[in-house]
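S.K.: Structures for review follow.
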Structure I
Amino acid sequence: MGQIGSESAVGGTMVERKSDREVVVTRTFDAPAHIVFAAWTTPELFMRWWAPKSTGMTLLSCDMDVRTGGGYRVAFGDDRATAMVFFGTYLEVVPNERLVWTNEEGDDGAITTVTFQEQDGKTLLMFHELYPSKDALDDAYIGMEGGMTEQFGQLDELLASLGADGA
């Protein structure tokens, strides 16, 4: 388990445990903020990068109502009958700048904040999760470093395929 203040960087992705309840993942993407934001908020794009390929899991469905008060629902697995479902509510949506949502599939769900800061055509993305307890983060942190690094690598590949005029 990661210790407070522990960090690792793989493939340009930095994962840092900031406190007993917080983890921050950062990465700079070679794409403007509006394209990176679209990859997080357009179901067809999100489905192309979110599930780490190494897990063998498929993102079966992705529903997003990306507005403050809207909701999301994603299902992973081999088939719909045994799928793991994740869902929540968007608390704040500022296009091309910030997303904040709840993770409501259990009592230990985090509040997730993603910010998109563009400079010179590149986007610094910060993915911040605040958990209700140390135990909740301890449970979630297992595999997070590798998983987030792989996901962000897949996002990088998607953004490259979209090009500067994509999305």
Structure II
Amino acid sequence: MSAGPALVRRLQAQEWQAYRAIRLRALADAPDAFGSTLAAEQRLPDETWAARVAKSAVSGIDCALVAEQGGLLVGLLWAKVDAGDAARVNLFQMWVAPESRGRGVAATLLDQALGWARCRAARVVHLGVNRANAGARRLYERAGFRPLGAPYPMREGAPHMEQEMRLDLSGAE
């Protein structure tokens, strides 16, 4: 049964508990997709979660996006201006719930994040993807991302390799 199309929107400051829930669900569902771990993020105090979301709502350099379907959050993507380069946006935490995959939710999240980056006059967008995640790699390649550099371990002790990818928004490769 379909819950209708997903609505992609900015995460609101007061929604830190919903953000915590979807972030932990993402880490539990796809532990090899992220640089962080479920155990590490479960240990974070409520104040950290609340502060993270509150800051994102007012910082001007964060764009925390969620996909909502049937009143439930089913997707997440966090875009952030790079601390060392205001013309670069980094994408993190991309995840779509298993029951909503294959319905364009990830592409819609990505389109919204790239639109935000363009509005900020970003020249490039970077992300990291697990090389074993062929579906995610195809999504990013269809959007114009290209591999950058050599793969590297996702995190210390992890067997999976991450590939940095880059999208040039300036029109020149």
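S.K.: Ranked by FRET efficiency 1/(1 + (r/R0)^6) of positions 45 and 85 (r between Cβ atoms, R0 = 35 Å, to 0.05), which of I, II sits at the highest value?
M.R.: Looking at the calculated values, the largest one is I.
S.K.: If you don't mind, another one. Given a computed value of 12.8 for mean count of other Cβ atoms within 10 Å over residues 37-44, which structure among I, II does it belong to?
M.R.: On the way: I: 18.1; II: 12.8.
Working through the options, I get structure II.
S.K.: By the measure FRET efficiency 1/(1 + (r/R0)^6) of positions 29 and 133 (r between Cβ atoms, R0 = 35 Å, to 0.05), tell me the structure among I, II with the highest figure. Please report the intermediate quantities before stating the final value.
M.R.: Values: I: 0.65; II: 1.00.
Structure II gives the largest value of FRET efficiency 1/(1 + (r/R0)^6) of positions 29 and 133 (r between Cβ atoms, R0 = 35 Å, to 0.05) among I, II.
S.K.: Ok, one more. Thinking of I, II, which structure, once mean count of other Cβ atoms within 10 Å over residues 117-124 is computed, gives back 16.0?
M.R.: Working: I: 13.5; II: 16.0.
The structure behind it is II.
S.K.: With helix-only ellipticity at 222 nm (-39500 (n - 2.57) for each DSSP H run of 4 or more, over all residues; to 500) coming out at -10000, pick the structure among I, II it was computed from.
M.R.: Details: I: -7000; II: -10000.
Source structure for this number: II.
S.K.: Sticking with this one: Which structure, out of I, II, was relative contact order in percent (Cα under 8 Å, 6 or more apart) derived from, given a value of 26? Intermediate results must be reported in sequence, preceding the final value.
M.R.: Numbers: I: 26; II: 19.
Traced to structure I.
Each reported figure results from applying straightforward, stated rules to the coordinates on display, with no laboratory input. Nothing here was measured: the structure is a model prediction, and the numbers come from that model. Cβ atoms are built from the backbone, for glycine too; each structure is taken alone.
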